[in-house]
1. Who wins on distance in nm of label points 7 Å out along Cα→Cβ at positions 375 and 711 among I, II, i.e. which is largest?
2. If you rank structures I, II by distance in nm of label points 7 Å out along Cα→Cβ at positions 191 and 271, which sits at the top with the largest value?
3. Can you say which of I, II returns 156 when volume of the Cα convex hull per residue in Å³, for residues 255-366 alone is computed?
4. I, II: which one has helix-only ellipticity at 222 nm (-39500 (n - 2.57) for each DSSP H run of 4 or more, over all residues; to 500), as calculated, at -17500?
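Just so you know, all these numbers are worked out from the coordinates, no wet-lab data involved. Keep in mind that what you see is a predicted model, and the values were worked out from it rather than measured. Cβ atoms are built from the backbone, for glycine too; each structure is taken alone.
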Structure I
Amino acid sequence: MKFSSYLKVELRRLLLDPGTWLVCLLSICIPLAGYSFYQPAFDGTRSSMWVANPALAGALGGAILFGFFTIYQFNRIDKYNTSSLTDVIVSPLIMNAVRLMALVIVAFLTGILVSLIYLPFTIVKMSYLFSLPTYIASYGIILIPSLIMGVLFGAIFYNIVQRFDLSAILFLVCGFLPFGGSVQPNFILRWINPNVPVFSDAFSNALILRVTSYNRIFWLLLLTGLYMFSLLCVRRYEKGIFKSFIINSKKFIIPIIAMILILIPVYLYINQPFVNHAPMEYGNHSNFQGNITVKSIHTKAKPNTVLGTQQGTAIYQLLNESARTLECFIEIDCGYTVKSMTANGVPINFTDLNNDLYTSKVVRFVLPSEQDIELVVEYGGYPQMWRASASILSGDEISSQFIMLTGSSFTPLFLGNWHYDMKNTAEIILPSYMTPLVMEGSAELLTDNHDDTKTWYLERNNHSMIYMYAADYLKLRVVAKDMTADFYYSRKSEPVMVKYGIEDTLKEVMDFCTEKYGLLRSSEDDHITLLQLSATMFGGYAGGGMSVFGETTFAEDTLNDPLRGASGQEVMAHEIVHQWWGLSVGFEGEYDPDGDPEWTSEGFTVYTTYRMMKEKYGEEYANTHYVDVWKSEFKNMKNNFYHRNPQYMDLLPEQYVSRIRENERRVKKYCVMPLKILKAAELVGGEEKMDEIMSQLYKTKSISHNPTLTYQDFLSACGLTKEALELE
């Protein structure tokens, strides 16, 4: 009989085994835990809630099920001593491979079945945000490989130890190891719980899926190699493991294949392209050349949206004030390589120092003695994320739906003086449906290339770095009384923006906050650009007339958070208020690890939203939907047994403790702090007086003046003490 004939018989036996169908049924049920119980992906988007989390739950539970099922199936041969009969007919190595392949096929088919069963439900829940490619990729990359890896792990351990109990223990150890402290931040080593921090609804998930695909390729190759090695441990002629190993090793092809399959993942681990090797602490390179003045920079860039890479040529017009040869430096993204450098058309040598720090590294070279130099640098590669951000997979990205290139990932940074009239320009080729935006700069369409791409001209003068964002954006111009705003958001977000009246809400917030606190500090000439980024961009930042924020800010699930507002439109107002309190002003609870955890931007933002709704709908409405909610949540937190008796928290499972603490943090941010501000308003003489105090704090403690507004700053401005604002 041939291998295929043995496989057909074994597969038929498995399909007639009730245990197989039990494992299949349980694998179908396990993704349900992703809707409520097991939610590793941030639930601020529908894709996280209805696609990523079920796939991750199914991957975790399914891998465990198939691991134990594999150990059970391998053990039953020895338990009933049938190997003494089958070994006479066919080589035990072949039968071992047949059993493994049959289990892999069952695992694969189970994964396909699970994805098909949850597909209709997911389509309904996701509605217009559903993306079939994202759904297929999620189950095909996250869930199905996990089931196969569970089979491989189970087979490897049983082949080596040939005992059910010990194999099960070893499998459990390897299953829980990725949850450990040293393994958890490493995206490659997490086989059973891949690192998927969030899924985007409106933009691309390419970065996360690329990282996860790399993880799956690494583990499938490694486990296949380890399985080939474990085949050498299959017992022969009733010998022990060592003598069987010697006998099996005579088939040289097996150890050779095992070695190759193990060495390839080692190479992949060492040379992974996604995360740099910079220290976890933030830092800047200091290789500054004061004798060189940069007069202008022009970049020709072409991102590859399929591979996620950037290829470019940067042209620097330099003034060598010393008129002698000088050692100089450029900073470049850690994932890029310099391909060539010329000075006035003459090739020059360069050295990549590979000294990763934050998101860049330094390339060293020597400039000639001419005064006027045209330096041309050809470079390219995959933009890498900072190692400290690897756990949330947040960084620059190039994909078919979203591009973010900032700093040295767009253009290498020349470490020299800037000319007072320095021009920093660029030409970039983008897909025709993308619109680029430049922080503190401009973007102008140059040409339509008639090949589904367009060439854009970017400009950011008097600055050495370009921050560029591109996607299929829609633009909304909002004109308020004292300022205007251009709001760019993903085309996929349009139904949400229309549903919750983004234009009217923006106008109302801009008018209210401008009247109460003053013009937005991050605006220029009474104008601001608001820009929506991918979900992997947690939080936001502002500067030079532009404020950027992650898509979860205006995701529909976020807009239904009752602690942020009584309706979706009011939550949207809350998020826009963050332009004043959150992006323009920092709070010690958010930026200082030793600061008061209650003192964050959420308190001022919730209070401001309450004041807006009080003026719009009246005191009764505001008290019912805001003040009464704050008091109720605070009362429930105070009455919680574990809040009153924190010493008993040590007796609870970690997941319950984290839920209790997370709920307390939410209540403190969204309820306790606004209640204290409300109480302070009563003590200082009313809401108008509080408006004056908050306006003064905004003007003196904005980001441009002082990065942190402390609780003590607020108390001093009010003339109050902490004790005076304690809640009962």
Structure II
Amino acid sequence: MRKLAMVSLSYAAGCALCQYLLTPASMAWAGGLAGFLFLLSFLLQGRRRRAAALLTAAMALSCFYNSLYTRTVQSRVAALVGEEDRTVTAAVTDYAEPASGRWRIPAETGGVSAMLYGGEELLDLRPGDRVSGEMTVADASVIGGERVTVFTAKGVGLMLYPGGDLTVEQAEQDSWRYFPQRLAEAVKAQVDSLYSADGAAFLCAILLGDRSGLGEGRESDLSEAGIYHATAVSGMHCGFLLGFLAAFTGHHRRRLLAALAIPALILYTLAVGCPASMVRSTVMLTMLLLGPLLGRENDPITSLSFALLLLTVQNPMAITGAGLQLSFAAMAGLILVTPRILRRLPRMRNRFLRWAVNTAAASLGATAFTLPLTALYFNTLPLIAPLTNVLTLWMVTIVFVSGLAAVGLGALWHPLGQVVSLVGEIGSAYVLGVCRLAAKVPGHALYFDNPYLLLWLAFLLCILLYCRLTPKDQRKYAMAAVLSALTLLTTALLPIRERQGAALHAAVIDVGQGACALLAAGGEAVVVDCGSANSYIDAGGEAADALNTWGYYHLDHVILTHYHDDHVNGLEVLLARMDVAEILAPLPGEGDGEAHSRILELAEEYGASLRYVTADETLSLGDGTLTVFAPVGDGSSNEEGLSVLSTAGEFDLLLTGDMNRESEEALLAHADLPDLEVLVVGHHGSRTSCGEDFLDALTPEVGIISVGRNSYGHPTNETLQRLVRRDMTVYRTDLQGDLSILVR
């Protein structure tokens, strides 16, 4: 069995090498090199020869297979990608899901899996339907000129964007091929009929991995509390299902349990869309169930490796998926690290304490190998996770099992299902409430916006390596834990210490193609705008990460210059993560109704007052002042927005939102503006902002441009030249990231 683990891991390593570092052409060369090493392995003797032969053979096979697979996929995709608005026919393979303010639905065309984007008309489509129309076909591995793996890791090769109405040919009869998808949709419908909106959203998340109903605020709470994994269907959920079935069959009836559980696990995996975590769990549990029946001992590492082999054979590009990497790293930690932690802890006689210690140890074990990955993908280290896991995972189990029971009983007799659903309602409210409180605890998580945290992570790895390589001694582990905790505390305090004592702390936070700025002094903090036009960037999360890193947990004001998405769509997560006393905004204009209504809802939900600025206001900010200028322009939302001047002694900083030149000149005529030290360049560096007269009147020394990947050409060369001709020093968030200014 260990040989299978060696082969599987070597094959997966070959996939990682090919997908991250090599081109299809060089993959074949790498396979040839591994094949040559395979031949050389026969010069070795005994076990070394067998081990080397297995490893090099698996690596060679992996490289050759990756080359063939990648070339085949690329050729199919290249044959379909072409000019805009070509006629395309695609077969729908699942139900629609929300995606950044619109809808998308999995489909297939030309033998390639695709993602079809559109409006609410996609909600009427069912698996098996065929749609035809003029569409733009794009390569899913390249977005905005950059290579991405988020879609290809899931086997999706194309993006389809309709240019007009679609012709729909409905499936004549339901195909058994789509039974798992229809079952999942039926479960969702049953859950919606039995539970309240909040309860249904949470239950769909933990039953099916469908988080679309949670909302950004609750998703943020779950993530910050460190139990977001509960909404990613995985081994924990398979364990719930297995326990649910074992309660009816009895654990001693192994054959009956295996006969029921294995098909149920496979069906469950298909119903939730075959995420890597579920495939891994189903393979491992299947081997666990079959092992005793076949007279074979179960080896968790072998089962884990075999699951990885299956996934990468089916799609070598899956190795680049964050979900696969996190799932396998967490399970490896549970297998290899958690038992070691438990062996070094005293055994608790009290059952509850023993369970709590086991849960905390499991959380720490899972974190051991996922820590670098969470830093890479999610920018966070959730310190409170072991505690929230102890407080909530038992209830998640109850909610999951009661949810299954409620759905089944509700299908038989709806009133009975409603009665059982009360358990899930109470449990969901409890879990979400605990997560909300945990996410509000200062220091509940650390963020890799703190540059010292990467150094701490390297220090931690060195300590662990030292403990692993030196002779066994219980005291060294205790000393390592103390040193790690002390250095982590120091690391967390350094950014807070650096900004203390400043007359003003100003920062422009990198939120991509959007805007978010901090102005803080004397224990008061204000954020101006929070939004991004880049759907893959969580503007509120990015802002809260940076603010928490600097030690800000409360905002006196959030000022919204205007209502465009790239300035306000991060507000929900920001309010979920930060206590905000007041929101200042201009009166909504024509076209601002939807955004304004959403801001009203959020202000009420999170207890922030909303006030409209119709006349200039001066606010205190430490020993300095903050002047909020009422709208001076006329026209679109950009011109009817607010502008903000921050003054601390001889230092002045101005933000103008997305004002054009005419509005800038109106602001000059309206207010007695001082010479500026810093200008946050208007409209992300658009050619319509930062006019000659405006710059000549204010003579700013530094210009900061908040900008990200965009199709507008921001910042334009014309604007950059205007700034440079005036000897301004220019900084850009897309090049330098977060830009922080301390005024002493």
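1. Checked I, II; max of distance in nm of label points 7 Å out along Cα→Cβ at positions 375 and 711 sits with I.
2. Values: I: 2.3; II: 1.0.
Top value of distance in nm of label points 7 Å out along Cα→Cβ at positions 191 and 271 goes to structure I.
3. Details: I: 156; II: 136.
Derived from I, not from the others.
4. Details: I: -13500; II: -17500.
Computing helix-only ellipticity at 222 nm (-39500 (n - 2.57) for each DSSP H run of 4 or more, over all residues; to 500) on every structure in I, II gives -17500 only for II.
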